[in-house]
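A.B. asks: As structure tokens, here come the structures.
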Structure 1
Amino acid sequence: MAEPVDRKYPHPDLALLKEMAEGDEAFFKEIITLFLENGPAMVTSIKESSAAGDCDALRFAAHKILSDLSIVGIKSAIKDVEIIEKQAALRNIATVNVERAIDVINCGIEDLKKLV
């Protein structure tokens, strides 16, 4: 199947996860499955806490998802999520970064679903 021409974000970079798995396909898929089970709730938390202006919850949600993004290779969202976390600590909502991070993570989630 051809790649859509309007794809905005790169596919997840699974190099770190593959290195961690050391060829163990079951482990590789288990980590992806865990992210697919927990990632959407974290994205929802980021979205809802941002909309509610709850900087503490936003900071926590951003912090919580950061390491997971590295492991499952959704690297193009990391910079935005770091900005979200830092701005929330300063009691600011980085709305543009929130919207972009949500888009990137959701795109990555769709890609990851195809692997399990």
Structure 2
Amino acid sequence: MIFRDVSRGNETVFLVLQHSHLEYQQQHLPEVKKALANGKLRPSSYALLSDRTALAEGRLQTYGSQLSRNPISGKYFVQPMVDPTNVDQRRKKVGLGPMQEYVNQWGLNWSLEAYEKGLQK
């Protein structure tokens, strides 16, 4: 996989990778990091892939980009993340909007207190 510059083609390649199997994502993550460092991939794209692979590997996500649906209630929720208090600062650094704007797309409200209580259940 070759990332040439920040372009539609690279974003298409990224989307295929984002929705691939974990092993494929892990195999190409070093190349994604290199493309990011060379300005050939948007930081927000790296953030999405980073969160997805972290959760698949059993770690916490960093940018809060990954949601799931509760199979019983049918409601969406933000999957566990590291240091939720500072998530908006991390999101801003990679060009993602605030959590509240993001979760609004899923019909959710962002409340740090409610999020932390939900993680305890």
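Computed from the coordinates by the stated procedures, all read-outs in this text should not be read as laboratory data. All figures in this text were calculated on a predicted structure; none of them were measured in a lab. Cβ atoms are built from the backbone, for glycine too; each structure is taken alone.
A.B. asks: Which of 1, 2 yields 2.0 for distance in nm of label points 7 Å out along Cα→Cβ at positions 24 and 72, as computed?
C.D. replies: Computing distance in nm of label points 7 Å out along Cα→Cβ at positions 24 and 72 on every structure in 1, 2 gives 2.0 only for 1.
A.B. asks: Which one of 1, 2 has distance in nm of label points 7 Å out along Cα→Cβ at positions 48 and 96, as calculated from the coordinates, equal to 2.8?
C.D. replies: On the way: 1: 2.8; 2: 1.1.
Of the options listed, only 1 reproduces it.
A.B. asks: Figure out for me which of the structures 1, 2 the number 17 belongs to, where relative contact order in percent (Cα under 8 Å, 6 or more apart) was derived from the coordinates. Let's see the in-between values first.
C.D. replies: Values: 1: 33; 2: 17.
Matching structure: 2.
A.B. asks: Can you say which of 1, 2 returns -15500 when helix-only ellipticity at 222 nm (-39500 (n - 2.57) for each DSSP H run of 4 or more, over all residues; to 500) is computed? Provide the component values of the computation, followed by the final result.
C.D. replies: Details: 1: -24000; 2: -15500.
Source structure for this number: 2.
A.B. asks: Tell me which structure, out of 1, 2, gives 0.92 once Rg/Rh (Cα atoms, Kirkwood Rh), for residues 40-103 alone is calculated. Before the final figure, lay out each step's value.
C.D. replies: Details: 1: 0.92; 2: 0.98.
Source structure: 1.
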